[in-house]
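As structure tokens, here come the structures.
Any read-out appearing in this document is the output of simple, stated calculations on the displayed coordinates, not a laboratory observation. The shown structure was predicted, so the numbers you read here are calculated from the model rather than taken from an experiment. Cβ atoms are built from the backbone, for glycine too; each structure is taken alone.
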Structure P
Amino acid sequence: MKESKARRREAGGHAHAKQFKHPRRIVKRPRTLLGSIRREIKRKLATATRESPSAIIHLNTLLERAERIQKQQPKDKNTLYARHAPEVECIGQGKARKPYEFGVEARIAVTHQRGLIVGARTFPGNPYDGHTLSARLAQTGILLEDGGRSPKAVVVDLGFRGVDRDNPGVEIIPRGKYPSLSQQQRRWLKRRQAVEPAIGHLTSDHRMARCWLKGQLGDALHAVLCAAGYNRRWLLRAMRRLDLKATFVRPVLLPLTSIFSRENSRFKSSQQISRPVGALG
């Protein structure tokens with residue numbers, strides 16, 4: 001353990017200096033140690049008789065992940081980044097201060113005028129943005145069905161070009177068509193940036209930066225619950241601004257709670273994984 005920590009610190013210093021040949025040579029020694037420890041555990045596990053079946057299954061799972069970590073290469077597609085969460089992926093952000101993030105991609109949808117979140121879903125596998133639009137519109141339609149509403153127009157960025165055929169009945173307004181848009185559509189397009197503050201508040205104020213729930217289903221539920229907390233705070237601010245009495249809090253919040261509870265039950269029943277009507281983020 002002491003040697004592994006020292007070599008990790010040394011490899012991190014070389015990687016920070018863009019000297020990538022040195023970390024690859026340094027990592028060979030921890031891999032050798034990991035292989036010897038893994039083989040020793042397998043030999044002792046074959047003769048173990050007092051351990052419970054559940055403990056043996058859990059230990060075999062850890063051994064499989066350890067073998068996967070030992071054999072993976074830097075440019076492998078199915079790289080294991082976290083032992084406790086194998087669903088974690090490396091997401092390229094394209095930012096100078098944070099070029100990569102590790103987790104699951106989450107998408108949210110906010111309304112055009114008020115900024116209320118009407119869709120929050122995670123997408124494992126890091127898919128292309130345009131391929132996720134139909135699933136996100138389906139979730140938004142589910143959340144708005146009690147109010148008799150459905151998304152009619154969606155303001156998106158350049159990653160959603162060419163998906164009009166897959167989403168019939170919805171007007172898709174990407175940023176690349178600005179010269180051919182009407183004045184009203186241009187005003188809608190300028191409001192697309194309103195989704196960025198909502199993402200920032202979800203990350204910093206509503207605990208979306210880290211998910212403590214297990215598995216891909218836990219990631220999906222975590223995104224929906226963070227959005228529900230954001231909407232509750234949004235409603236309380238609106239009631240304070242309109243000087244409404246506290247007696248109206250419960251009737252207003254209960255329908256919203258039932259909507260997100262039903263959405264959670266749909267996730268649990270279908271085992272599907274789920275970061276618009278105004279703007280997409």
Structure Q
Amino acid sequence: MPSSYIFADPRLNKLDGFKVELDEQRERADIILGRPPYNVVSMPQRDQLRLTFETLDEDPRVRVIVLRAEGEHFSSGGNIGGFMEASPEHVSKLAWNIAAPARCAKPVIVANRGYCFGVGFELSLACDFRIASETTQYALPEQKLGQIPGSGGSARLQKMVGITRTKDIVMRSKRISAKQALEWGIATECVPDFELEKATDQLVDELRTFSPLAQRTAKKLLNDTEDSTLAIAIELEGHCYSRLRQSDDFKEGVEAFNAKRPPKFAGR
């Protein structure tokens with residue numbers, strides 16, 4: 001059964017707007033936004049979320065991280081008043097904090113339902129897998145406030161769907177449905193609302209069957225080569241393949257394949 005995660009870092013003694021659960025048996029940690037009904041993300045919460053991802057990334061008990069929320073909405077976005085109160089230096093760190101799921105070496109799944117706006121969308125875009133309930137609506141509504149996305153939203157979205165669709169979403173503060181997000185390659189899966197938790201559980205269990213070392217390598221390689229030329233990407237892929245060739249996990253994978261048995265990967 002999941003239990004509350006115990007942090008050693010005193011900065012995480014009192015979490016602002018979220019909680020963390022650990023299920024050691026399933027090698028899973030859940031970061032749960034807990035300020036319903038709209039799960040507005042505060043300025044201090046952004047710093048804590050970054051620290052939380054960094055902590056879970058170093059925890060050997062955790063193989064997969066899940067980001068989800070209480071209630072019918074993932075998040076309507078950030079605390080608007082907080083932007084006016086924060087210093088320019090603090091605001092300049094917003095994108096770094098929200099990029100924490102992408103920097104995390106372990107697979108990160110986000111389960112979206114209902115409103116997924118502003119920083120809620122940007123945080124989801126930084127995850128590896130986005131499972132969307134059919135109720136999900138994605139949006140970057142900052143234009144309505146006389147602003148632009150400030151935590152990586154427009155940049156990440158443009159990489160995924162191109163400049164034309166990104167302009168349509170950002171410059172018109174346009175909402176897109178879960179179905180459209182799936183068709184455009186934003187969402188990994190789109191499922192009925194009542195199946196969101198089940199689909200998330202299934203993906204966690206699937207990811208746990210693979211080598212942790214190969215998963216970390218694949219994630220870093222794909223992130224690092226996103227902006228590179230094809231020649232450089234192929235070169236780096238070859239180097240990563242060569243390093244994994246020497247791993248215990250690869251040896252175990254080959255032996256398990258030949259013996260027609262499930263592999264037992266150790267992450268080495």
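Consider the structures P, Q: one of them gives 43, 25, 18 for semi-axes √(5λ) of the Cα gyration tensor in Å as calculated from the coordinates. Say which. Don't skip to the answer; put the middle values down first.
Values: P: 43, 25, 18; Q: 31, 22, 19.
Of the structures listed, the value fits P.
The value 0.25 for FRET efficiency 1/(1 + (r/R0)^6) of positions 79 and 199 (r between Cβ atoms, R0 = 25 Å, to 0.05) was derived from one model only; which of P, Q is it?
Details: P: 0.45; Q: 0.25.
Only structure Q yields this read-out.
The value 3.5 for distance in nm of label points 7 Å out along Cα→Cβ at positions 47 and 63 was derived from one model only; which of P, Q is it?
Details: P: 1.4; Q: 3.5.
Working through the options, I get structure Q.
Can you say which of P, Q returns 13.5 when mean projected area of the Cα convex hull in nm², for residues 39-174 alone is computed?
Details: P: 13.5; Q: 8.2.
Checking each candidate, the match is P.
Given a value of 1.4 for distance in nm of label points 7 Å out along Cα→Cβ at positions 135 and 167, point me to the structure among P, Q it was derived from.
On the way: P: 1.4; Q: 3.6.
Working through the options, I get structure P.
Suppose helix-only ellipticity at 222 nm (-39500 (n - 2.57) for each DSSP H run of 4 or more, over all residues; to 500) works out to -17000; of P, Q, which structure was it derived from?
Working through the options, I get structure P.
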